[in-house]
Structure 1
Amino acid sequence: MSTDFKRRQITGRGIPVPGNDIDTDRIIPARFLKAVTFETMGEHAFEDARKQNPEHPFNSKVFQGASVLVVGQNFGCGSSREHAPQALMRWGIRAIVGGSFGEIFAGNCVILGIPCLRASQEDIEWLQKAVARSPQQAVSVDVEKQEVRFGDRVIKASVPDGPRNQLVNGTWDSTAVLLEAGAAIEATAGRLPYVKGF
């Protein structure tokens, strides 16, 4: 598997989005689900929340270009729309650190190569405040070691074994894995009598 697919460590500036139970409809409002492609989803991430709150972090110039999203509990709950992680990825998010995640949302993130690391409530609150105070400082998300570093502080953060292995080994992109195994698939198919006879 190509090293381009491996997600062992992601480093970038952080963006804190406080609050718990932020559902997929708040991440990308339902009216944008009619789009034929995901290409423009990034510009509509948190659109309604941003209109209601001009101070929303996704409106702030200081957080433009950030790639590590720091969220609260149960982030990505609600409808199982893949548009939510697509919108975040196309906005520029490459990793998410939070208290907990909606299960389907976290799975959809893994499919895009976006690690979702879980940390304690105390550590999440500290990290959100620290990133807000020092928005130019990098956050380092180490998927392999399951920790997040900001300045001198190291936070323990967990990823379930299955997704962690996929991200670290670069096998999260099932299409790429399938294409890479093309010759083996052809060879196996050639040995099967019900395929060989056609």
Structure 2
Amino acid sequence: MEALKKKILEKGIVVDEHTLKVDSFLNHQLDTSLISSMAEELIRRFAGTPVHRILTIESSGIPLAFMMGYFLHIPVVFAKKTKPSTFTSSLYSAESYSFTRKSPYTMSVSRDFLPRGEEVLIVDDFLAGGNAVSALIEIIRKADSRPAGVAIAVEKGFQGGGDSLREAGIHVESLAIIESLANGVIQFRT
């Protein structure tokens, strides 16, 4: 998606060869017009795919997931990275690793909000190594539902997660795939 790539080039900050900050428009401050356009484009790319529910991870995936759910008129559920005391029902849980925080965590979703037998679309802001998405797929399968696909704003192609998921037969759509951040230069996959 050219508008997203343009915004990344204008406002993205390369922290190091593995890290890109897009907090001025995607995951701290939100460019709502851009996120709306991103949601519409991802919906277009999944046209014809049955989707009953969207699943994301708190917190940066929520704005894009919300916008897609709003346009599709379907529920959006987000996995919690810590179990709140208000979780009184049973949970679906899976382990993941955060490269941003450099620590493992358990993500959880209440069984009340992930019914069995549905087609569930995973939506997130970033896809790197694929750990978080793989954990969400595990949660969906524990619920006896099926992953309808994975919708991503920015994929770090050089970290291989998206390619591994595609090779495993998962439908992955990323609006911008970054091939390299070497030497502070953002290069997109063509």
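Just a few scattered comments:
- Computing percent of Cα pairs over 31 Å apart across structures 1, 2 gives 12 for structure 2.
- For distance in nm of label points 7 Å out along Cα→Cβ at positions 15 and 143 computed as 2.9, the structure of 1, 2 it came from: 2
- A value of 21.5 for mean count of other Cβ atoms within 10 Å over residues 71-78, calculated from one of 1, 2, originates in structure 1.
- With respect to mean count of other Cβ atoms within 10 Å over residues 111-118, the largest value across structures 1, 2 is given by 1.
- Answer label among 1, 2 for the case where relative contact order in percent (Cα under 8 Å, 6 or more apart), calculated from the coordinates, equals 27: 1
- Once FRET efficiency 1/(1 + (r/R0)^6) of positions 7 and 95 (r between Cβ atoms, R0 = 25 Å, to 0.05) is computed for every structure in 1, 2, the highest value turns out to be that of 1.
Every number here is computed from the coordinates shown, using simple stated rules; none is lab data. The shown structure was predicted, so the numbers you read here are calculated from the model rather than taken from an experiment. Cβ atoms are built from the backbone, for glycine too; each structure is taken alone.
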